[in-house]
Structure I
Amino acid sequence: MDAFALATVLVTGFVGSAEFGSAVLVHPVIRRLKTDDQLIVEQGLLKTFGRVMPVGMTAATALAIIIAIDEPNAWLVSAAISLGVALVVTIIGNVPINSRTGRITEETAPEGFIAMRRKWDAFQIVRASLQLLGFVLVTIGVVGFN
């Protein structure tokens, strides 16, 4: 495995694991909090995940596309597609909701906040699953599957 392939596995693994962990381990706990506490946590997560994940998700997709072009096989092409679709879901689904959440200045969650966040959860499970799948496909495509 060369350095580029290793970087692709590591970046897609980080992104897929972080986002899937967020979807299935972190956000179910957040949903049990009081509404105003959910607002505080979600805005805090925007400040942490929001600094790292846009770069990570874009890099994961770009790396997967490049390696699929350089070493085309069904696994790597499928990985690039999976990660590309995840990025599109993020941009059209999660990002607008994150922007609205980040712009809330009140300490009390506004009307419709919970419905907005549950919509975000639906986008999140889709993108997180696609990102984790992308990581698995990249790994199989790089390492081989016999």
Structure II
Amino acid sequence: MKGEAIASLVKTGELRLKQLDKERVKSAIAFAETNARVAKTFPLNEESATIIFSAVYESVRQLGMAKWWLLGYDPSNHGITLDLLKEMDIKDKVKLNYLDRFKSIRHDAHYRVVMASLSQAKEIIDFWETSGKQILEILKLAVK
């Protein structure tokens, strides 16, 4: 994200300056990895789809938080967190465009009580396996 965009987000209060805390970043990365791994151990069916979707989404969001913390900022909402992930240099960058839809599905599940479908849960699991793990590895290298 460009400096002027970050400055604008700080000015509007959507980002706050935060001192780099590598242990907190490592904790977020570990949480994301564990949370996604455990979520995938549940049998995937129509009843479990929303829980699994939400858990994997939370793992992706935590990676975005970790990335912002590495840059010295604390985001105030999911959108900003995901926006930063969309700029990451991963193999299949087009999949990063799914993040806004994932955010909408998660929002509907949590605030409108709309269940995530089996196909949506499968899609976010696939995203985690292909893109989330790449982001995870990039962040692990960055925090060393």
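No lab work stands behind these numbers, since they all come straight from the coordinates. Fair warning: this is a prediction, and the values are worked out from it, not measured in the lab. Cβ atoms are built from the backbone, for glycine too; each structure is taken alone.
The table below gives the values:
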| read-out | value |
| --- | --- |
| Parent structure of the calculated result 2.2, given that distance in nm of label points 7 Å out along Cα→Cβ at positions 29 and 61 is the read-out and I, II the choices | II |
| Highest-scoring label, criterion being relative contact order in percent (Cα under 8 Å, 6 or more apart), among I, II | I |
| Comparison of I, II by distance in nm of label points 7 Å out along Cα→Cβ at positions 21 and 53 - largest value held by | II |
| Which of I, II yields -20500 [helix-only ellipticity at 222 nm (-39500 (n - 2.57) for each DSSP H run of 4 or more, over all residues; to 500), calculated] | II |
